[in-house]
1. If helix-only ellipticity at 222 nm (-39500 (n - 2.57) for each DSSP H run of 4 or more, over all residues; to 500) is calculated from each of I, II, which structure is the one that comes out at -15000?
2. Computing semi-axes √(5λ) of the Cα gyration tensor in Å gives 31, 19, 16 for which of I, II?
3. For mean projected area of the Cα convex hull in nm², for residues 76-131 alone, find whichever of I, II sits highest and give me its label.
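Coordinate-derived values only; no laboratory data. Please read these numbers as outputs of a predicted model, since none were measured by experiment.
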Structure I
Amino acid sequence: MNWRYFSLEQVNSQQGPEWKLWEQPEDYVSRGGNAFRAAEAARRQGAAAFEVFHMALLRARNEDGRDIADTATLVDVAEKAGLDVERFRSDLADRRMLAGLARDHTYATESLKVFGTPTLVFAGQQAVFLKMAPPPPPDESAAVFAEVRQIAEGRQNIREMKRP
């Protein structure tokens, strides 16, 4: 699995297409910029550190309702994920961390026409926006993923499925 960044804050901005989240000044109050920087800070500590941190960050936001724009929350998640916290803090302060967001977001919108999250991209650049609530039980997750993949890759004429 290859996680890539996508900013809902960027795509939903009322500022126009020239406005870029990753170009905003340090004092800009962002809903997601710090979380992207934190993910990159974790990635600097290795792929395994990134995976542990990323899953912990998703749980903190989606299960625990924590504010992942808050630096204290990000540091707490990093500490609990076993990251080198001093290195994490230093890297988190590095604005160059936003370069990954700029690269991934631009590729997603321009090349894949991504408009929201989560979007899964399969072989042949078959992109599918998928929203599930609640998520499937762990013992069914692989089967659900395989079914979604089969539809995305094998039934390209299916453009959208929604429940009222």
Structure II
Amino acid sequence: MKLIGLLTLLISSLAIGQTNQKDWKTLNENGYEIQYPDGWDLDKSGQMGTSFILLSRLSLPQDKFRENVNLMIQDLKGMNIDLIKYVEISEGQIRTLITNGDIIASNRQKANGLDYQKVIYTGDQGIYKLKFEQYYWVKNEKAIVLTFTCEINQFEKYKEIGERILNSFKLQ
């Protein structure tokens, strides 16, 4: 009897951490598509040069930072920058422009027939100690940068949902 109770508790607690795919929304724009949880807010105001920002809800009253995913598209027309060069430039900027910037991992990936770079790094932004997971693509003389940003101490809590959002991104 105790074993059944334990299994039920384990399965229930695993289910709580899951977000049902049917509870997700799809943002379908010219050139890309991304899915995100219904409980996250979509901001398409273009602030800070973003195409969009997806924002988590604050988890506690004292919580001041909203974990987020954002997309930036940079025009590289005439600059002759491929993915290799873009990664080199971006990693240099992380090391020199981000306070306490530290690259944890950087590796080439492939999804939906396109190569991209996955970069994970930490750094400080004002009072926040943050962890970033970024995906870079270079396509049609544009750099597409998709970023998941989280407070370092919340990263493990949000990692699964953040990566599900990142991995739902499709360039068209």
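1. Working: I: -15000; II: -8500.
The read-out comes from structure I.
2. Values: I: 28, 21, 14; II: 31, 19, 16.
Source structure for this number: II.
3. Working: I: 5.6; II: 4.9.
With respect to mean projected area of the Cα convex hull in nm², for residues 76-131 alone, the highest-scoring structure among I, II is I.
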